[in-house]
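Undergrad: There are structures below to look over.
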Structure I
Amino acid sequence: MFRAELTALVLADEQVREDGRRVCENNLLALAYVLGYTLITEEVHREAINFFPNFDPSVTVDTLSSQGYKRRRTLLYPRNTYKSTMNMVFCVQLILKFYMTISILILSGGKDLAHDFVMQVASFFYKPKYKNTTLFQALYPELCVEKEPSGGGFTAAMRQTEPAIIEPAIWSSSVEASTTGWHPDVLIIDDIHTNRNSRNYTMRLRITKSYKMARKILKPTGIELKIGTPYGVGDTFNDEVLNSKPGTYDRVYKPAMRLRNGDRLDANGFPSQDEVELLFPTILDYEFLLEEYTGDYETFMSQYMLDSYGASDIIFSEEEVLHAMIDENRLPLEGEVVMAARFPCASMKWGTTSMAVGVVSGGRVFIVDVLQGRFKPSDLAKSLHAMARKHGVHRVRVEDSPGARTLDAVVGNYCLTTGWPLRIEWLEFEKDSAARDSRIRSIEAIVATGRLKFSSGVKTKPLINGFIQYGMIDETGLPDVVARLTDSLPVSIASESDGEAEDNGWEMMKQRDHHNQIYGRGIYAPVEPEPEEIVEEEPGIEDQKINSQGLEIIMPGLEW
């Protein structure tokens, strides 16, 4: 049936209209068709359609975050796959369900983008007097307006007036614009990263910080949806993966294609058609992706493969670093404890202090503690001393960078006040950045062979971020000091004990200890009472058998 015929049927039959309204309010794909977006299909966009919450219209907007959906949701789709279009359809559906009270804020990378988004949503409700009624307007005539929307905000014809709601039903803003006093029930982050504001790591980090400030205006009972495409390290999507607590958000991720062997696409040539699986075949076909890859590998990786690291050379993969984590209860009980630190240096653009403690045992280094931050001199000395004392260390390795020795006296004076001596072993300053880079990269082989382990008890976020993002960001402090600790390892792995045998021995020791604890043996055996001292009485005269000369006494008592 053609749309014009369907529109006439809705206008003529009240039952058809009610059926159509019920379908539109509960089926995002059906509403997309009603609005004219016919290229959105269930086959290609199934994950995205399921991503948008289907809220119960019979409850109030104050319960949106308590209807079984995570408060934070993220949708990552490639360019040209209609993700923003589906977002618009979702906004229309929200207005249909909660037109009396809903407040939606659209936050984009530019004010013009957000404004155009809102005006497109509003256009579905705008019905000039002398224009034909659309299918959507035939279904919802009571919500349509005759005045053309403007100003970046829109409210449907029907709205709660007692008490009045100051927020529009939907309005727009830029991520870097000053926040208003309006508080949304639904915050939608749509393409806050653009080719203008996210050209490098510093710019992306600034946008991420602006986003974190802007999202504070969301009501405590509200819900946040983030829709977009990655731009690189430091953007909101990369920050979310590395810093958000697992389980606090839902994420839908679908790149343009994936390699059938599971590898990461590299710059050494585009794979053949039978080596890839196209995930949007009707929109992004093989020839199109080949052309985009050939045009620019870096932007292809971020915009179509949704790879936050883009074309960057990943030295320490996330899987590799996570595989090197070890439960803190399995750390060696004995070994040499070593500590290294790197002080701030303006000439090297080191803005933070980094320090790490490791235990060298069995031909491996186990990183048991790390710290990174910006400290004033007195706090730096206090933090360095606290970590050293915590692990029983009296010597710390520090690179002799320009200005670092000025902190020697500060650290020494603080240690004198506590009675814990701490000597700084100054290492030669490595001015050549290429040599430093090669030294840090070389420990990847140590990680790969299992000779470098990270305790699960350390502050894992800065540690994992430092290694995964190495070479992509300016901060290299933690990988640098960890590399210093690996200098204590023997060059050859021949001195290593067999890893499996060591693990088996550890398990046997734990089982034996558990057995002794249950049955009261070994160190758990009850303490036996001290034996009583037996005091022998001296024999009386009548009991003596031998006299002092050694002669036998015949009649006791008469030898005197």
Structure II
Amino acid sequence: MENKFYSKNSIWAVLIIVLLSGCKAKQTGPVQLEAVSSNVGNGEMLLKRSVNGKVINIGEFIYQNGIGTSIPSEITYDIPAGCQRFEAWVGFDIESAKGVATFQVFVDGKLKFDSGLRSFNPFTRSPESNPDRPMKVTVPVTGASTLTLKVIAGESSGKLFADWGDAVFCPMDWPEFTSRKKVNGIASSPAMGWNPYNWSGSGKHQDTLKQIANALVDKGYLEAGYKYMNLDWTNTSCNNKGYPQPNKNMFPNGVKAYADYVHQKGLKFGMYSSMAMIDREPNKRGMWDGGYEKQWVDSFKYWGVDYLKYDFSTREGNYFMIKAIKEAGLPIYINTCAWGHEVDWNWAYFFGAQSMRSTYDVNNLWEHGNDINPVGIMDAVDQAEAMEPFIGSGFWNDLDMLVVGLHSSTVARMPDGFIPANAIEQRTQFSLYSMLAASLIIGSDIRHIDKFDQETLLNKEVIAIDQDPLGVAAWRVVKLNNIEIWKRPLDNGDWAIAILNRGSNTITIDAVWEEMDLSGKFNVRDLWAHQDMGVFDSELSLQVASHETKMLRFSLVAFNK
């Protein structure tokens, strides 16, 4: 499976499809959309292909099954008897023209999924942009008769292609997820720690870094799980033999002395490197065939490196660095950092990495609108959802560092005309990163952040969601434009539920069991308020402020009869 995405302009599009085979009582697997009836409308449709005749490709994720349609289009399916839900990954095909569109799903004529307006620009590979990734659709259909897939668009620069990758009807006994609880050791859960880049850019003097290390211990961060004290962009060069020569202005006593101090505090030491830093032949062009990896790995061993952020790195560059680390037998947590640019999900785990950066640099803003560097909180979340099938089993998502506590001090690039994220929006970042099983790497000056931000970073109930050993990331179960409900299974059988208001006004959101594919009586706990809300058997309603996320834990009390 792979995908590719693009920006969107508008035209109206609608599709209607009828499936002829059924979800039998003992169905061996999901039912593909293999038979289509009438009402293809003014759109085109192809099975298992984009309408351009090529494999379905949404944002560099490729799907062998599903349907491709033009925009506008509308297709309606007869829901096979015995099916429980419809699933798909939706978005613009990577070869679509520039345009804007909304993807919708109706069940028996009622709107059950609305992507909101999604924009697409024809994808041109560049160091500063990624294609839009696919969005997950999961809609309960138990007892319903028809399912309508509809795409609505506005102006466009040419022909628009919409894809519904891996679109299937799932039988009653088909699981929603697969457990990935397999790995113990350095990557049994997503990394937690601290990194200076968002706060101070290319680094701080060792004395300031030691103060941060002290604060991690003294203020309870280490106890909460933040164990990695990482460096970033250290301006390190190589000597004539290829060995790293760290910045003496930052580390007048050497990296070894600083790393020893970090270890003495009970923390882990994280180092930064990049292909440019280890390049033997910086003017050489063509396929990377290795640099000074061995010399750097020798230094990693001497310093006692526990974590490596390997930045500005290609697939080949990561291969040689990870190979050198593995051959040296070093238990280093390796974070590949190609910003989603090198489709790391297809190879990084198999090379031996523990996490991958799936987005560009996240700035302290709510939303930029696409994955063009730098991105906002919600841009990173939207891009990361598609990584869910690949993470777990000791390999985790990295959405870049947290912006919690950065209210006016961020050095990361802020696009003109954007307002810095407020504390509620920053807490939403923490909530959704935890739902997505992402690394939690603090990027603010924890010596001086306020009480609200400290409570965000130290909330052990939310951290427990991020670190849950089942290792399955959340997916959207409700998406109605600005209303989103995310669902994540937990190791003890509970469910983590995140209710998000992406709109600009406070609203009441109804969380309905049927729409979330849940059944039973649940004790519901508010994880930010640290309060039990009571026992609910079919739905609950919450007031949710603009850009706020309610974090809930559902514990089953009894099955519905």
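Undergrad: Rank structures I, II by distance in nm of label points 7 Å out along Cα→Cβ at positions 280 and 304 and report only the one at the top, that is, the highest.
TA: Ranking I, II on distance in nm of label points 7 Å out along Cα→Cβ at positions 280 and 304, first place is II.
Undergrad: Match the computed value -11000 of helix-only ellipticity at 222 nm (-39500 (n - 2.57) for each DSSP H run of 4 or more, over all residues; to 500) to one of the structures I, II, and report its label.
TA: I
Undergrad: Quick check: 6.2 is what I get for distance in nm of label points 7 Å out along Cα→Cβ at positions 144 and 440, calculated from one of I, II. Which structure matches?
TA: I
Undergrad: To which of I, II does the computed value 5.9 (distance in nm of label points 7 Å out along Cα→Cβ at positions 288 and 424) belong?
TA: I
Undergrad: The value 41, 27, 21 for semi-axes √(5λ) of the Cα gyration tensor in Å was derived from one model only; which of I, II is it?
TA: Among I, II, the structure yielding 41, 27, 21 for semi-axes √(5λ) of the Cα gyration tensor in Å is II.
None of the figures in this text is laboratory data; all of them are computed from the coordinates on show. What you see is a predicted model, and the numbers here were worked out from it, not measured in a lab. Cβ atoms are built from the backbone, for glycine too; each structure is taken alone.
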